[in-house]
Structure 1
């Protein structure tokens, strides 16, 4: 058994227990990575798409927050 892998899984499950709103996101990411199979390039592509979407969402939220703060 790989100790580092088991430790990472434990940390992930603890994090998800503390942030249950992220469970659907984690399930979608896991499904996409599973569909990519063992092909490293496909796995990186799937992960990068999720990262791109989330960074875009974060940028939008930050711009909305900036608009609110600028009005005050």
Structure 2
């Protein structure tokens, strides 16, 4: 996965200018949960990685059952 933020400005640029179609709703949800001043970039990146891993696992399970 290519989404990895270094700071909050990158997060807001991603949201303003559009980004990855898969990642956009996840980032929007995460940012909506927290006060902008409390935005933890490390936790956001970890959450994106967890969601990506979950998606891949579900896809692989789907393929195995096909």
Structure 3
């Protein structure tokens, strides 16, 4: 099953199961969910594609902003 999650269409302040708290992106101003990236730089995810596969879940970022270090 493939699911497209568009956090830009969710109101700020809402909690999304398995994703996190929806907030305003400090870089572009759209709604999204802040997450750490694989390289350590925080990112703000706006749209992601999730697919449940036999050995887990694959998540592919479709739209995100890289945030500067705090």
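Any read-out appearing in this document is the output of simple, stated calculations on the displayed coordinates, not a laboratory observation. None of the values given here were measured: they were computed from a predicted structure.
Side notes on the structure shown:
- Identity of the structure behind 26, 12, 10 (criterion: semi-axes √(5λ) of the Cα gyration tensor in Å, calculated), options 1, 2, 3: 2
- Given 0 for helix-only ellipticity at 222 nm (-39500 (n - 2.57) for each DSSP H run of 4 or more, over all residues; to 500), calculated: source structure among 1, 2, 3: 3
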